[in-house]
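Each structure below is given as structure tokens.
Each value in this text was obtained by applying a stated rule to the coordinates, not by laboratory testing. As the structure is a prediction and not an experimental result, all values here were calculated from the model. Cβ atoms are built from the backbone, for glycine too; each structure is taken alone.
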Structure 1
Amino acid sequence: MMWSNTVAFFRGHWQLFVLMSLIVVLWSTPVMVPLKITVVLLHELSHGVVGVATGGSIESLTISPQQGGQVMLRGGSRFWTLTAGYLGSLLIGMGVFFAALRSTLDRAVVAGMGLLFLAVAALYVRDAFALFFCVGVAVLLLAMARWLDHRINDVVLRVIGLTSMIYVPFDIFSDTIARSHLQSDAWMLADEFGGTTMLWGGLWLVLSLLAIGASLRYGLGASSNIAFSPASKAD
């Protein structure tokens, strides 16, 4: 019985297994760098959104080729804005992933992300690399949404979502546990509110893994495979 359930699960989600395997195999190659920087951009946007939601304003936002980033805020809740980076980018990634799996809005979501990145570039980005990256990714996403088949847009969303779901816990562990001396979000939180970098990082790591596990357990359904037939979903 267990074997038959395992086989059925694999058959229902074999495309995701292939996609995840490709991401893992290519993880340390230049191919993944733009995707990783995109997740960093989502990380900084999460800081900014929570800062605005708690009464602050965004002064500027930047990202770097070394997969670093920074958002300058005026006002807002320091505790929640520091907490929002890793967990917020993970929630956005999961939202993008399940929008692909469970909706027919693939092209709309891709276009929405493109417009969001354009708005961020216009309003908050000041340095050349971040501006080039945000505008370049935005134009690419808008072009995909406009001219490519909805199934291609579906795959793009899955790749972005899965990359975030892999990158965030890995980054939490690397920045707050393996290298707890770095001045990460967790380091600043510990410095300003007490505890230790590893305490906050460990808490975020547990929460991120629980969120990923629960979402996959209850959100995948019987099948997540994309149908490549004329009757497949359209948006």
Structure 2
Amino acid sequence: MQFNSEQRLDDGTLEREFTLGEIHGILWTPGSASAPTPLILLGHPGGLQKMHPRLAARARHTVADGFAAATIELPGSGDRPRSAVTDQARADLRRALQAGEPVTDEIVERLILPLIEQAVPEWRAALDALLALPEIGGPVGYSGGVIALGLRLAVVEPRICAARLFAGSFVPRSMFGEARQVTIPLQVLLQWDDEGNDRQLALDLFDAFGSKEKALHANMGGHTGVPASEADEGSRFFARHLK
């Protein structure tokens, strides 16, 4: 891990951009801490530069709660090489949605599975590097989307002990078996009127999760209409499980 830039935000949060190999990431930490800080990984749909204002707002809230926050660029996003297979799957998805046709399992698998297979090892490598920093300690949480990425990480990464997943993206039905292996505490956010998400699939996925402690927060509104109060709900959730 190599830090390339840093800035002190107006609330005291230290924001540092880093690279891990060829992967770009951002780390936010409290201005001062007397002990290593628990870490929350911030999931997102890709495009760190475009997503930066929203990610920074989430990170500031996370740091104010006493955690560090970090994220990395997804495969095929930002300046990373594009995938012809994924681009074709994304075009097929848009075509189906615009035509009002069902999104087939085959399209979803072509879109999501290659992304997950590449991204999960990268997130785990980033976690290795982040936890090696003296200012970062466990436990670790995951918050955000892509929900299939959070699902896979919850199964294979034992250092993640709680997750808050955003049900705003498609999940291959072939991953529902993995959902039954998830046992960590979960909160799942679902926007009831999300125009680009399959509501019933999200409900079925929530039902499939094997966690004994899981909660579904369903709110009216579209994809970007998550109520501000959900930030406080997330704070209480991670405070219970990471402190």
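When mean count of other Cβ atoms within 10 Å over residues 40-47 is calculated, the result is 24.5; to which of the structures 1, 2 does this value belong? The read-out comes from structure 1. Among 1, 2, considering only FRET efficiency 1/(1 + (r/R0)^6) of positions 144 and 176 (r between Cβ atoms, R0 = 41 Å, to 0.05), which has the greatest calculated value? Going through 1, 2 one by one, FRET efficiency 1/(1 + (r/R0)^6) of positions 144 and 176 (r between Cβ atoms, R0 = 41 Å, to 0.05) peaks for structure 2.
In terms of relative contact order in percent (Cα under 8 Å, 6 or more apart), the structure with the greatest value among 1, 2 is 1.
Using the calculated result -13000 for helix-only ellipticity at 222 nm (-39500 (n - 2.57) for each DSSP H run of 4 or more, over all residues; to 500), pick out the matching structure from 1, 2. Traced to structure 2.
Source structure of the calculated read-out (distance in nm of label points 7 Å out along Cα→Cβ at positions 88 and 184, 3.5) within 1, 2: 2. Ranked by distance in nm of label points 7 Å out along Cα→Cβ at positions 16 and 224, structures 1, 2 are led by 2, which has the greatest value.
Looking at structures 1, 2, which one was distance in nm of label points 7 Å out along Cα→Cβ at positions 24 and 56 calculated from, given that it came out as 3.6? Computing distance in nm of label points 7 Å out along Cα→Cβ at positions 24 and 56 on every structure in 1, 2 gives 3.6 only for 1.
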